[in-house]
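Coordinate-derived values only; no laboratory data. Please read these numbers as outputs of a predicted model, since none were measured by experiment. Cβ atoms are built from the backbone, for glycine too; each structure is taken alone.
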Structure I
Amino acid sequence: MPDSRSSSRGELRLLSPSGAVPDAQRVQRAVAHLEALGFRVRVDAAALAREQRFAGSDSRRLQALHRAARGRAGVVMATRGGYGLTRMLDRIDYTLLHEAVSRRGQVWVGHSDFTALQLAMLARAGSITYSGPMAAFDFGAERVDEITRESFLDAVDGRLEAVGFACADAPRGLDAAGPLWGGNLSLVCSLVGTAYLPDARGVLFLEDVGEHPYRIERMFTQLLNSGVLQRQRAVLLGAFTEYRLVPHDAGYDLQAAVAWLRRQLRAHGIPVLGGLPFGHVRTKLTLPHGAHCRLVRDGGDAYLVFGHAHAGHHRVAAHGGGHTHGAHGAGHDSH
């Protein structure tokens with residue numbers, strides 16, 4: 001249904017910087033849903049291209065990124081993730097993208113493989129982007145998740161002040177500050193040792209899909225051995241979905257992998273919190289990637305409170321106050 005808060009939110013551009021779109025109908029549904037929210041949607045000319053598993057050649061996808069940065073769209077959204085952005089990181093004009101974000105206020109949003117671009121933009125230019133929904137999976141669904149939609153709109157409309165979520169394992173007296181950064185665990189790990197991983201000391205958030213818990217633990221180990229985790233003020237865990245345990249695991253599961261991580265970071269005084277509504281799930285918050293934040297506990301909830309160094313300021317809470325988003329019980333699907 002149309003959104004009553006804005007009859008026209010300006011232009012929103014859809015592009016495919018990674019994998020090919022397997023179902024064009026989902027993009028068509030996304031266009032309809034986004035237009036109903038007041039956006040003038042423009043689908044990039046190469047968004048539905050295909051070359052092998054990619055949405056066109058590396059050069060064509062690179063041109064689409066630069067075209068979006070030069071364009072008039074207020075929001076640039078990825079159609080989907082997949083794989084492909086890491087092939088182009090050394091060819092991206094980060095000055096161009098940063099000027100679009102910082103001077104013209106473009107909101108770049110996505111997750112999954114989009115994490116590679118977000119990390120690189122933060123590392124190379126200090127750009128703040130948004131970890132959030134994508135067209136095909138989120139807005140291309142028959143029914144768009146309400147929390148996902150409202151959190152995205154609050155970010156775009158400039159009301160992003162804080163996000164809250166139920167978190168039973170938040171320690172008392174929790175108070176951690178620094179840049180909020182991270183995203184897909186596999187992508188974070190893939191950039192260790194490169195010029196495209198930020199040297200951030202803040203709140204690291206992580207999620208992944210289709211990775212067995214032992215592989216997740218192995219990636220945690222990589223971030224430990226490289227010193228990335230020890231530099232953080234806190235670690236937030238989103239959804240880790242679509243893996244299959246086998247009899248050989250003999251009780252080893254995701255909970256065991258997370259417990260192992262907590263033991264490693266306890267000596268450093270770094271809390272590890274679960275329950276962040278983010279990842280390859282239907283219900284996801286939109287998070288300002290690279291923005292300064294403060295992570296605090298209030299009762300049974302954890303809150304990420306943002307400063308004013310980014311485009312939007314609003315409040316999204318799991319319980320009460322502001323725009324109330326009951327971010328619990330999310331389903332999941334693949335992107």
Structure II
Amino acid sequence: MEVTSPESIAAAVAVLRRGGLVGLPTETVYGLAADAENELAVRRIFAVKGRPSTHPLIVHVAQASSMESWATSVPPEAHRLASAFWPGPLTLVLKRSPRASDAVTGGQDTVALRVPGHPVALAVLRAFDGGVAAPSANRFGRVSPTRAEHVRADLGSDVDLVLDGGPARVGVESTIVDLSGDEPLLLRPGGVPVESVEKVLERRISRVPGRKIRAPGLLPSHYAPRAGVLLAEPGGAVAKALALAGNGRKVAVAVPEAVEVPEPLVALRIPADVDGLARELYTVFRLADEAKVDVAVISVPGEEGLGLAVVDRLRRAAAPRSS
């Protein structure tokens with residue numbers, strides 16, 4: 001059955017309506033989708049991922065007008081950002097309405113909403129005619145999936161249906177902006193550069209929460225492959241990797257094609273531009289695991305544009321792990 005056919009969309013909607021889980025392609029990463037208003041289905045997401053139930057989920061909707069039913073009040077800034085970036089990789093956090101259950105919000109008084117910028121996801125949402133909770137379709141804390149085969153490899157039969165929408169166009173998760181307080185707050189850098197958000201709002205966005213906040217992807221260690229990840233200064237990845245090699249350790253280095261990689265290092269090739277790196281970052285992490293390396297070394301790019309999101313993911317992947 002063709003995955004983007006009307007039949008496949010109908011099959012996905014049927015799975016959602018009966019409380020099942022769908023591997024849903026979006027422009028950021030693939031999501032593990034369930035009916036956001038079916039508490040049992042939402043709790044199945046947490047069980048399959050191994051995700052703590054206190055971590056809120058993003059509700060994906062088909063159009064910006066849905067904000068009015070999921071939130072108690074929608075500030076003008078939300079309409080401006082939605083008009084500029086939806087459909088697209090931006091999530092807005094607003095004061096929740098009764099439609100958003102504790103299961104979705106993690107018991108908080110806010111709800112996270114976005115309209116994804118992928119034709120398959122939008123087709124499913126329009127046909128389903130409701131909100132879909134869809135965190136990344138992987139085990140909690142591990143590498144997010146950017147291809148359908150990643151979902152199948154990670155979750156197997158725990159997901160009822162996987163729609164193949166091709167490789168993710170952006171490759172890192174959505175930017176999360178909290179508009180529930182007095183001032184806009186950047187909770188997570190992502191697929192929409194913070195500079196672009198600030199340009200629309202005509203103001204700077206605070207990046208320092210004034211209160212304790214729970215949001216997707218904010219654990220110190222996250223997005224991590226099984227291999228260790230070490231960060232290097234720009235241009236210093238090969239030298240750092242060589243210094244680590246030996247004593248039985250298998251070391252990989254992630255560098256563009258033009259950079260020579262001497263033995264015994266394993267070469268993981270990455271795009272030279274930051275947008276390309278964002279798109280391929282999680283695939284590179286997976287390749288490191290496939291190569292069974294002990295550690296992968298990668299240079300940290302500048303933090304302009306999508307670089308901020310890439311640096312955030314790299315630092316979390318490289319952070320000390322609890323297990």
If you rank structures I, II by distance in nm of label points 7 Å out along Cα→Cβ at positions 38 and 70, the highest one is I
Origin of the value 0.97, where Rg/Rh (Cα atoms, Kirkwood Rh) was derived from one of I, II = II
Among I, II, which structure scores highest (criterion: volume of the Cα convex hull per residue in Å³, for residues 102-149 alone) | II
Answer label among I, II for the case where Rg/Rh (Cα atoms, Kirkwood Rh), for residues 198-237 alone, calculated from the coordinates, equals 1.13 = II
